[in-house]
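Asks: Below are structures written as structure tokens.
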Structure I
Amino acid sequence: MKKFIFTIVLLISSVVSSYSQWTNDPLNNTVISNPSGDQATPKIATTSDGGSYITWFDNRAGSYAVYLQKLDRHGVALFPVNGLLISNNPQNTSLQDFNIDVDASDNAVIVFTDRRNGTILNPFAYLISPTGAFLWGPNGVSLTDSISITQNIPVVAATSDGNYVFAWSYGSGPNRIAMQKLNANGIPQWDSLVKLRGTGAENFNYMRLIKSDAGSVIMAWDAYTGNISTTGTIKLFTQKFSSSAAKLWTDPQDTVQNLARLAGISYIPTLISDGEDGAVYTWIDDRDINSRASVWVQRFNSSGVAQFPKNGSEASTLSTNQHFLPSSTYCRSTGETFTFWTETNGGQTLVGGLYGQKFNSAGVQQWGTSGKEFKALDNNQLSFLSANSSDTNVVVTYTELLFGGSNNLVKGMSTGPSGEFHWPGNIVTASSSSGSKIRRQTGFDKNSGMAVMTWSNGDIMAQNLNIDGSLGIQKMDVTFGIEAMWNGTVQVQDTVRFYLRKNSSPYNIQDSSVTFLNSSGNALVYFSAPEGNFYVQTKHRSALETWSSTPVSFSTASITPYDFTTAQSQTYGNNSVLTLGKYCSYSGEILKDGNIDLADVVLIHNDVTVFAAGYLPTDVNGDSFVDLTDMLVTSNNSANFVSVSKP
């Protein structure tokens with residue numbers, strides 16, 4: 001297959017200016033898409049830098065189409081207003097589930113079904129670059145081998161070796177699961193579809209897929225006879241497939257749960273990576289046939305060995321209550337699995353409890369036989385629970401339907417191995433705007449611990465939730481002078497990276513952001529960081545690294561001003577130079593070794609001798625030419641033994 005690249009040219013500067021960033025106001029969340037018509041079923045996937053892709057079905061043109069938006073970690077939209085059109089091929093009147101993942105290059109891989117081949121649903125895959133390029137062509141790649149067989153609910157996993165494995169329901173009576181692998185060019189890597197089928201009349205359906213080691217994937221799926229909505233014979237199967245589709249675990253695998261009695265389509269079991277090339281499975285079953293839903297959890301290591309007892313560990317044995325909608329996360333540093341669910345009384349007249357359980361590495365309950373209560377039972381209904389963890393910080397997000405109305409709140413909480421709340425007020429409201437909030441999904445950046453939630457209320461909305469429970473981002477109104485680029489009236493406009501560093505040794509970086517200073521040396525800088533006091537550090541291509549004199553207080557409720565230029569005391573160690581009425585960072589630090597010295601002068605001299613020009617570190621005064629003026633400034637600072645001053 002020939003590779004086509006269709007690039008969407010984005011005017012980033014104009015696009016960014018028309019969007020807001022993450023808001024700190026739960027009444028006014030960030031709008032992702034709000035044209036006329038219905039926008040529904042959002043999905044989210046996190047990029048390596050803490051940004052997000054959000055995709056959804058959109059009815060703005062009178063029939064549902066697939067759209068995509070990319071956000072940076074500050075909530076700034078990078079694709080066109082109201083999203084990038086991915087596909088407007090015809091859909092069913094009832095939408096089918098679909099899936100998105102992100103690969104190591106931060107491309108978004110999306111798979112969904114439509115009826116472009118006729119009246120039957122078939123699956124199609126698209127690969128979209130961070131700049132909006134359609135890497136597999138404007139119509140994506142067709143995954144099917146038959147346009148006459150209904151195929152739906154596709155899933156995808158970007159593998160560790162740069163490929164993409166897809167799986168979907170292949171309805172041929174009994175229902176099977178089909179699989180295919182594409183490479184980075186969208187070319188199928190398996191000669192034909194891999195098809196899994198059960199024994200006799202056994203159906204396979206509702207597959208989930210995650211990546212593992214060496215290009216392999218782990219899949220879980222439901223196995224049942226009869227109708228999945230009424231049958232009492234549902235089991236939970238799993239298998240690990242190599243890069244060549246070989247089964248790496250016992251075949252047939254001894255299943256995750258082989259007692260049947262799983263919940264039907266009311267709850268699809270979840271599958272997550274444990275971060276160690278294994279998997280954690282969470283489901284509901286009624287194995288005692290007593291009409292009591294109970295939460296169960298299992299973990300398999302990369303070799304397919306169950307780490308918990310056969311058929312799983314039960315989260316709560318409290319037989320008088322019902323337990324629904326569980327979500328799990330695994331903490332690698334402690335080897336513990338955390339599971340959360342919504343609790344109701346037996347008759348489901350009280351429905352709003354939020355409970356959790358911690359399992360040790362062997363699947364033994366650590367928070368008592370009934371789990372731990374994080375929110376007491378009431379008349380409000382919880383849904384769309386999602387548990388994620390960054391180190392030992394466990395963040396749980398959910399939607400809460402207020403009793404007697406149609407107003408939903410989006411909420412979150414954080415805990416850890418101790419089971420204590422981490423945030424002031426215990427539970428934080430991320431969205432309190434009126435109306436429904438349907439199909440809420442959560443993306444999570446393990447590096448920063450920031451959760452990004454998206455939902456539909458007819459429009460597509462989103463909100464971030466920081467690791468300290470705050471909403472929004474930090475904003476700094478900064479003014480920074482650069483000695484050789486300031487002429488007393490204007491400063492050469494240039495990019496500078498600003499870092500927030502913790503206020504105690506070893507002054508670890510909390511976040512950083514690149515900004516473009518205007519001709520006054522001023523810019524608004526955004527940080528995805530918790531509230532607190534931080535040193536501000538600068539990095540510029542030819543200026544000396546400079547620190548704020550003291551830690552600066554940041555709050556998501558306001559914009560933090562900081563002006564390095566008003567006094568020498570604004571810089572740590574008074575490490576700035578008065579230049580034509582403004583205190584500036586010293587110019588001429590080319591090597592970035594913390595000193596302006598002869599080595600920097602030599603680098604400039606070398607470029608002077610070859611008449612170097614362009615955007616270069618050695619162009620100290622920013623006029624796009626490397627000449628004696630640049631060398632003179634640097635030589636003077638070298639003679640004065642100028643060096644970095646920091647805590």
Structure II
Amino acid sequence: MIDLIWLIPFFPFLGFLVNGLLGSKLSEKQIGGIGSMAIGLAFAACVALLVQFIELPQDARFRVQQLYTWIETGDLKVEVSFLVDSLTMVMLLVVTGVGTLIHIYSIGYMHGDRGFARYFAFLNLFTFAMLILVLADNFLLLFVGWEGVGLCSYLLIGFWFENKDYAYAGRKAFVVNRVGDFGFLLAMFLIFQNFETLDFHRVFSQAQAVLIGDGAVVATAICLLLFLGAAGKSAQIPLYVWLPDAMAGPTPVSALIHAATMVTAGVYMVARCHALFLHSAFAMNVVAVVGLATAFLAATIALVNTDIKRVLAYSTISQLGYMFMACGVGAFGAGIFHLTTHAYFKALLFLSAGSVMHAMSNETDMAKMGGLKHRLPVTFKLMMVGALALAGVPGLSGFFSKDEILWKVVASPLGGYKFWFVGALVAGVTAFYAFRLIYMTFYGESRVPKEIAAKVHESPKIMTAPLGILAFLSIVGGLVGIPHVFNQMERFLEPVFVRYVTTDIFEASQELVSLEVWFMVVSGLIALLGIGAAYWFYIARPGISAEIATSLKAVRTFLHRKWYIDELYDLLVVKPLNLISEVVLWRWVDVKFIDGFVNQLAQNIGRGSERLRRVQTGLVQHYALAIVIGVVVLISFFMVK
């Protein structure tokens with residue numbers, strides 16, 4: 001199976017070609033079947049690969065399959081080759097496993113849409129690009145997948161491009177990501193300049209020799225530029241502003257972006273490049289601080305938002321902040337563990353939100369919901385599981401991965417109690433807004449408009465069945481990370497993170513180790529406290545939230561306006577660029593200089609042509625007179641000579 005690794009990205013690409021070229025001639029059933037089967041076959045190939053992979057000794061779980069030489073010029077040689085190790089296997093299973101469920105769900109959700117074939121073609125292409133990114137054995141091939149998911153996100157976010165707002169959201173995602181990609185490109189230039197290769201193994205194995213001493217500055221520059229790229233893809237400060245607007249696309253697209261592809265790419269890239277980041281304490285600190293700040297900022301915005309999809313979008317930004325905080329303190333395995341569990345419960349939450357929207361004629365405002373518990377019993381129960389996992393309730397997947405991050409933050413010398421305190425505060429806020437969403441949507445009196453209330457119905461089984469599988473994974477998916485019992489996730493990933501780095505930064509004191517259980521207890525209590533607070537505000541005393549909102553109007557407005565970050569971008573970036581583009585580049589450079597020069601040149605040629613044209617009168621006598629004058633001039637010239 002190792003030799004057939006190319007089949008994993010091949011199946012989605014084949015699905016893209018078939019639906020993209022022949023979709024207009026196929027039925028919905030055929031299109032959905034081809035699109036879902038393409039990803040299902042890729043998942044089956046991943047499972048078969050995993051079975052063989054785990055039979056290998058840990059030190060042998062590293063394989064590279066070279067397909068062909070892509071670029072060979074001068075000192076630069078780039079192969080199209082695929083890397084398979086423990087980190088790759090985790091990402092492959094997440095992308096194809098969750099992706100398959102999202103594809104199946106989409107068959108019911110997108111039923112009747114006139115762009116049905118185009119949608120599944122783009123969805124397959126999106127998965128193909130993410131698989132190339134994950135399997136890449138060098139920075140340039142990774143960048144191809146990196147740009148591929150960026151293109152597909154643009155195509156899918158603006159899928160309903162007839163709506164100008166949706167088209168603008170797709171363009172915003174594309175432009176913001178180009179900023180991060182510019183940083184990634186600069187990082188690749190620096191890597192090639194200092195390592196004379198873009199191959200992962202050669203770069204990481206030379207890092208210890210190249211990046212010490214005077215190379216420490218280079219290490220910091222490379223890592224900060226790589227993180228700029230990661231901040232764009234994974235929506236971290238200051239490049240997170242595109243992700244909430246990405247809700248313009250179909251809801252399954254949101255699930256795919258937030259759970260299995262796109263936003264996980266940045267976390268994966270930082271984890272993959274751990275051998276570089278560990279040579280720059282400053283860059284590691286930047287990653288941790290930015291991750292923590294993003295987690296806090298996004299969680300506070302989610303507190304007051306009433307759009308069900310945007311609440312989940314800000315939740316994703318916040319949870320990605322947790323993952324980056326873990327990577328920033330050196331807990332790369334914990335970050336990937338949380339990426340995995342987050343894929344389960346966030347896909348569940350988004351698809352459940354899609355089920356609610358399906359029943360509510362695409363309504364997303366939670367202020368117009370309420371009382372849906374008995375009208376949508378299956379969706380309610382399954383979404384409740386996702387909310388419990390997101391809140392970090394003990395026993396569910398989110399608890400184990402989030403608690404692992406918080407514990408690693410304390411245990412790492414790069415972290416500390418200050419990081420833990422803010423992270424724990426964010427965990428409490430997360431539990432609050434997760435159940436605020438549940439209570440506003442499913443509990444209390446119905447606020448559903450009468451014209452919609454009559455149409456509310458449970459989603460078909462083709463939509464609820466994937467939710468059931470994701471709910472099961474959200475419950476049991478974290479058991480592989482139970483600390484000190486059988487933490488199989490950390491053991492499975494360990495060979496990746498010790499291959500190029502021999503020092504262990506987690507040398508926690510015995511006192512801290514003995515306190516780990518108490519940290520778990522505190523994490524569980526914080527989650528329950530957040531849920532209890534939400535119950536008090538929205539069920540027990542529903543009027544009190546309005547009273548607090550009135551008394552803290554300025555704070556609520558500040559959070560509702562998203563800390564005025566978008567307005568700040570508009571003031572400092574968008575308007576100056578528009579002004580420069582319109583007044584300087586268009587009116588002066590384009591109209592007056594370029595167009596003026598070209599137009600003046602054309603006018604001069606026209607005037608000259610007008611004068612020359614008069615010579616051609618079309619009268620024979622004029623031509624005869626010209627000949628006579630010419631002859632007289634020539635005779636006179638020769639006589640004088």
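All of the numbers you see were taken from the coordinates with simple rules; none came from a lab. Fair warning: this is a prediction, and the values are worked out from it, not measured in the lab. Cβ atoms are built from the backbone, for glycine too; each structure is taken alone.
Asks: With mean count of other Cβ atoms within 10 Å over residues 103-110 computed per structure, which member of I, II shows the largest figure?
Replies: Biggest value here belongs to II.
Asks: As an exercise: helix-only ellipticity at 222 nm (-39500 (n - 2.57) for each DSSP H run of 4 or more, over all residues; to 500), calculated from one structure in I, II, equals -1500. Which structure is it?
Replies: Derived from the structure labelled I.
Asks: Hey, relative contact order in percent (Cα under 8 Å, 6 or more apart) derived from one of I, II reads 8; which structure?
Replies: I
Asks: Out of I, II, which structure matches 15.2 when mean count of other Cβ atoms within 10 Å over residues 223-230 is calculated?
Replies: Considering all the candidates, the number was obtained from I.
Asks: Let me ask you something else. Given a value of 0.20 for FRET efficiency 1/(1 + (r/R0)^6) of positions 303 and 455 (r between Cβ atoms, R0 = 30 Å, to 0.05), calculated from one of I, II, which structure does it belong to?
Replies: I
Asks: A value of 85, 56, 49 was derived for Cα extents along the principal axes in Å; which structure in I, II was it taken from?
Replies: Of the options listed, only I reproduces it.
Asks: If you don't mind, another one. For structures I, II, calculate distance in nm of label points 7 Å out along Cα→Cβ at positions 79 and 423 and state which one comes out highest.
Replies: II
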